[in-house]
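Asker: Once you scroll down, you'll see the structures, which are given as structure tokens.
Throughout, read-outs are computed from the coordinates displayed, never taken from laboratory work. Since the structure is predicted, the reported quantities are computational estimates derived from the model, not experimental observations. Cβ atoms are built from the backbone, for glycine too; each structure is taken alone.
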Structure P
């Protein structure tokens with residue numbers, strides 16, 4: 001609202017500068033672009049402009065005199081826009097708008113509703129916003145809520161100015177964190193059936209793990225007790241992460257945040273895209289074998305040191321999956 005009226009004031013001052021130049025009241029060459037801003041103190045009006053001080057040396061007149069000439073012409077040309085125009089040392093124009101101008105904008109806002117302030121600046125351009133992307137290893141917390149609010153606000157603003165926005169949630173459903181979830185849930189699952197279990201020290205200790213273990217027990221009964229440990233942990237991880245992801249989706253929907261795409265990190269590994277990306281880096285001389293691991297030569301691009309993308313045990317780092325993710329987006 002203020003910006004709309006500010007633009008009207010800028011246009012009025014620009015028109016006045018053109019007039020005083022043509023009439024010879026203020027002889028000048030190039031007409032400066034007036035800068036209009038809200039004043040520091042409310043009693044100085046709605047807007048303030050220092051163009052008179054900018055012009056003073058050009059027209060070889062004191063800033064206060066230049067401001068006086070502009071004030072007189074503004075009053076004559078735009079009586080319906082300004083209620084009051086004051087000249088203040090050392091050469092400011094302090095401008096108070098007619099109350100009807102504010103009422104007109106309020107009426108416009110009421111009439112246009114949610115379309116008020118929209119534009120077509122981003123027409124024909126696409127933007128992918130990836131945000132929240134919480135690990136499906138636990139419930140959402142306040143930090144995730146902050147990211148959700150910020151991401152949704154950005155998406156709404158970009159949509160309002162014409163961009164085609166796609167919201168994406170990157171599901172971290174691969175790697176060590178999911179393995180820890182599986183180990184944690186399986187340990188509680190075995191406790192549920194009163195079997196010996198060893199809970200991982202670095203596992204997830206929240207009460208929700210017990211609830212997840214109970215869900216696994218209800219859906220799989222005692223069948224996982226007879227399966228190899230790694231298989232049981234994998235099943236527990238799959239079941240638990242899906243339950244948690246469903247809850248995350250429900251919480252975000254309640255919060256008013258909906259995603260067009262839910263991108264699974266596991267699909268990058270299943271399709272071989274992570275290894276394919278690393279192979280391409282190696283072929284281009286951007287990855288090297290060292291100390292039994294594969295390193296991305298990031299120092300060639302200004303990084304302080306090279307980064308491991310494949311560990312000595314053959315597992316991938318987060319960076320490797322992130323590279324494959326971006327490669328997939330740019331393909």
Structure Q
């Protein structure tokens with residue numbers, strides 16, 4: 001039991017203020033955190049996605065690319081070189097708590113983006129018991145928090161999000177995910193599910209690389225093209241199907257945890273990004289037509305109007 005937290009009878013007045021962006025995988029949390037940082041330039045961003053803590057597999061784990069960070073500091077993102085060790089919620093509470101204290105000591109605003117709701121819960125509650133899993137057991141989630149939090153929950157209707165997540169897997173593969181996994185593959189670690197090896201994509205492609213080792217042929221580490229060996233293509237397509245299924249399962253689990261936090265009294269401001277994602281997917285379908293630029297502008301306008309502007313207003317009120 002962590003008894004180092006201050007007693008919880010005081011108001012939020014003396015607590016450190018932090019911004020927390022939440023949501024299922026793929027819903028735009030990282031984009032929102034950078035958007036907020038452009039409006040509040042003293043912001044510094046802290047990652048709370050457990051797979052993104054590790055150094056490596058940047059495409060597979062969907063780390064925000066360097067050019068999209070717009071120069072804003074990101075902490076606990078790709079910092080961990082020990083890829084074959086799990087990070088516990090208690091360890092994250094300690095590391096992120098120290099990071100928040102350091103950010104505040106420099107006069108900056110901590111902006112937590114996640115990610116893993118078990119990590120967010122462990123970090124934010126006043127008293128954390130590592131022996132209790134409030135998300136699966138009968139124990140209730142505490143509404144007593146050790147920080148004064150402005151929660152921004154980016155939500156997307158499931159019918160739209162699930163389609164988007166499947167399309168995103170295809171885009172990741174086109175961006176070099178398979179080549180990244182081929183370099184990461186270690187035949188001596190097949191079946192090992194620890195640390196970064198838990199990332200969606202690693203276990204799903206184990207069978208493919210076992211049958212078609214990347215060192216035997218360069219083609220085995222590349223996305224199968226038309227006319228390639230049919231058996232190899234089928235094993236590849238099964239791995240891709242599993243990645244899509246498991247990504248959707250993860251997203252549903254994350255939404256369930258967020259609903260549990262909300263039910264416990266966490267004051268989550270819901271931001272509906274459904275129209276943004278619908279327009280974004282429409283833009284991709286129109287990309288081969290005559291006016292991709294206008295549809296690109298359309299989804300960005302919707303994002304600004306329905307997600308970014310309400311978030312900026314909420315943060316401004318919170319900081320007053």
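Asker: Out of P, Q, which one gives 54, 49, 28 for Cα extents along the principal axes in Å, for residues 145-304 alone as computed from the coordinates? Intermediate results must be reported in sequence, preceding the final value.
Answerer: On the way: P: 54, 49, 28; Q: 53, 49, 23.
Derived from P, not from the others.
Asker: Quick check on the output: -14000 is helix-only ellipticity at 222 nm (-39500 (n - 2.57) for each DSSP H run of 4 or more, over all residues; to 500), derived from one of P, Q. Which one produced it? Working shown, then result.
Answerer: Numbers: P: -16500; Q: -14000.
Matching structure: Q.
Asker: Then there is this: Taking volume of the Cα convex hull per residue in Å³ for each of P, Q, which is largest?
Answerer: Numbers: P: 242; Q: 148.
When volume of the Cα convex hull per residue in Å³ is calculated for P, Q, structure P comes out on top.
Asker: For volume of the Cα convex hull per residue in Å³, for residues 81-136 alone, which structure out of P, Q has the highest calculated value?
Answerer: On the way: P: 234; Q: 107.
Going through P, Q one by one, volume of the Cα convex hull per residue in Å³, for residues 81-136 alone is largest in P.
Asker: Given that FRET efficiency 1/(1 + (r/R0)^6) of positions 121 and 177 (r between Cβ atoms, R0 = 25 Å, to 0.05), derived from a single structure, equals 0.05, which label among P, Q identifies that structure? Spell out each step's value before the answer.
Answerer: Details: P: 0.05; Q: 0.25.
Source structure: P.
Asker: Can you say which of P, Q returns 3.4 when distance in nm of label points 7 Å out along Cα→Cβ at positions 153 and 185 is computed?
Answerer: Clearly, the read-out refers to P.
Asker: Ranked by relative contact order in percent (Cα under 8 Å, 6 or more apart), which of P, Q sits at the highest value? Show your work: numbers first, answer last.
Answerer: Numbers: P: 11; Q: 25.
Structure Q comes out on top.
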